[in-house]
1. Have a look at I, II and say which one yields 0.75 for FRET efficiency 1/(1 + (r/R0)^6) of positions 181 and 221 (r between Cβ atoms, R0 = 41 Å, to 0.05), as calculated.
2. Given a value of 22.4, 78 for Rg and Dmax of the Cα atoms in Å, calculated from one of I, II, which structure does it belong to?
3. Of the structures labelled I, II, one was used to calculate FRET efficiency 1/(1 + (r/R0)^6) of positions 93 and 173 (r between Cβ atoms, R0 = 41 Å, to 0.05), giving 0.40. Name it.
4. Given a computed value of -1.17, -1.45 for log10 I(q)/I(0) by the Debye sum over Cα atoms at q = 0.23, 0.26 Å⁻¹, for residues 61-148 alone, which structure among I, II does it belong to?
5. Ranked on distance in nm of label points 7 Å out along Cα→Cβ at positions 5 and 69, which label among I, II comes first with the largest value?
6. Say we calculate distance in nm of label points 7 Å out along Cα→Cβ at positions 29 and 237 for every structure; which of I, II gives the highest result?
Structure I
Amino acid sequence: MELHLTKPIVFFDLETTGTDVANDRIVEIALLKVLPGGKEETLTYRVNPEMPIPPSSTKIHGINDEDVKDQPTFKELGKKVAAYIEGCDLAGYNSNKFDIPVLAEEFIRAGIEFDLKKLRFIDVQVIFHKMEKRTLGAAYQFYCKKELVNAHSAQADTTATYEVLKAQIDHYEKLENDVEKLSKFSSHTRNADFAGRIVFNDKDKEVFNFGKYKGEDVEAVLEKDPGYFGWMLNSNFPLYTKKVLTAIKLRKFANQ
């Protein structure tokens with residue numbers, strides 16, 4: 001089964017210094033671009049994260065400080081990455097919760113204006129969990145009847161994710177071979193930010209998705225508890241979450 005594409009889609013995977021979206025950095029990024037018609041292109045970059053890679057992370061992906069000390073930083077690579085995914089859709093495995101938020105953070109740190117919100121996202125893990133509830137290695141075995149070699153290598157994981165999505169479309173009749181519908185199916189929530197701290201409710205209003213104001217309208221909370229805005233800006237939230245929060249506050253101010 002080949003994907004029905006009206007524009008390119010980029011499957012991607014990140015290896016990082018850890019799992020903290022706000023603070024950890026990319027050490028490897030693999031990109032697999034699939035063009036309408038099925039032609040494939042691949043790019044893989046090692047990245048100097050400008051911070052030590054913890055041994056616990058090296059144990060997972062096999063990349064250590066020595067491997068990346070002479071590699072370009074994301075600030076040096078970011079414009080190439082942005083140009084490569086411009087005008088494409090994005091797909092990954094657990095990408096909605098991790099890879100896309102991390103990528104958004106890196107773009108902001110590097111001072112690169114790139115609106116990821118213009119892109120559609122397919123998260124193959126969400127499809128898998130809605131259907132079978134397993135890991136990427138198990139998904140690869142289940143759908144593709146293959147063993148995932150070099151798991152936690154960005155390139156191997158990216159290629160496996162692409163193969164799994166095509167096999168999922170073959171496997172499930174309810175899955176339509178359409179990027180728009182796959183994107184909607186593979187989303188748990190409609191996020192206003194990428195980390196899911198602020199989401200849209202059924203009335204298309206931004207509401208908090210965590211903490212004491214979970215489920216409450218963001219504009220209403222900022223009005224009744226102005227200090228909450230300052231607390232979030234000064235706390236360890238992702239930069240993109242702070243950007244969205246600031247935009248909501250400025251919009252409210254402009255409408256007064």
Structure II
Amino acid sequence: MSNKIVTAAVLIIGNEILSGRTQDTNIQFIGQGLVQLGIRLSEIRVVPDVEDAIIDAINTLRSRFDYLFTTGGIGPTHDDITTACVSKAFGVDVARHPVAEALLLARYKPEDVNESRMKMADVPVGSTLIDNPISVAPGYRIENVLVMAGVPRIMQAMFDGIKGNLKGGDPVRSKSIEAYVHEGVLAEPLGKLQDSFPDVDIGSYPFFKDGHLGTCLVARSSDPSKLKAAAKAINTLVGKIYAISN
């Protein structure tokens with residue numbers, strides 16, 4: 001394990017997400033998978049099927065994070081423009097990949113082969129393919145940008161196939177403490193506690209359980225000793241608040 005913090009972003013491409021017609025379920029799957037690899041999902045963006053917006057997001061995010069995962073826009077229809085946009089973002093041409101072409105030709109009957117379907121064999125020059133065991137049409141990787149399908153079942157299969165090739169840092173661990181204390185009561189002392197543990201992310205999440213309001217306090221860190229110390233401090237803080245309120 002290295003001490004380097006490895007970061008990632010997810011770029012979701014598609015008008016159907018922004019319109020509310022389709023609910024995205026890919027973020028949670030990718031986020032959970034990255035945590036297991038010691039990669040921190042640090043930003044998520046959703047952009048429409050608009051060339052300038054896609055290119056701008058790709059160039060911004062790929063320069064800011066170690067990995068950029070995109071979902072959506074690599075199908076056969078006219079509004080699937082992700083590949084063209086990735087190519088323009090990198091300043092390279094789009095070319096038909098012979099392996100991808102062979103996969104598609106083997107999947108479809110000759111009478112069902114058309115240029116729209118074969119478009120899914122086109123990738124930016126310099127890309128390596130990402131296997132698609134569900135519907136064959138591959139995704140691809142170019143430098144630190146990994147381009148996957150938007151359909152959850154297909155995206156998940158693609159992601160599972162590439163996980164072994166991703167280089168992560170130290171895994172981020174977490175500890176949770178539930179307290180039947182209003183979040184507003186905890187806000188100020190919790191902020192001071194966070195200042196004491198700059199290497200630990202401390203969050204508070206209100207809940208309602210058994211007819212009572214409470215707050216779940218979560219500490220996250222890749223350093224086990226600092227995480228343990230922060231969790232102990234949180235427990236001490238909660239104990240003091242309980243003592244005062246009683």
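1. I
2. The read-out comes from structure II.
3. The structure behind it is II.
4. Only structure II yields this read-out.
5. When distance in nm of label points 7 Å out along Cα→Cβ at positions 5 and 69 is computed for each of I, II, structure I gives the biggest number.
6. Largest calculated value belongs to II.
Any read-out appearing in this document is the output of simple, stated calculations on the displayed coordinates, not a laboratory observation. As the structure is a prediction and not an experimental result, all values here were calculated from the model. Cβ atoms are built from the backbone, for glycine too; each structure is taken alone.
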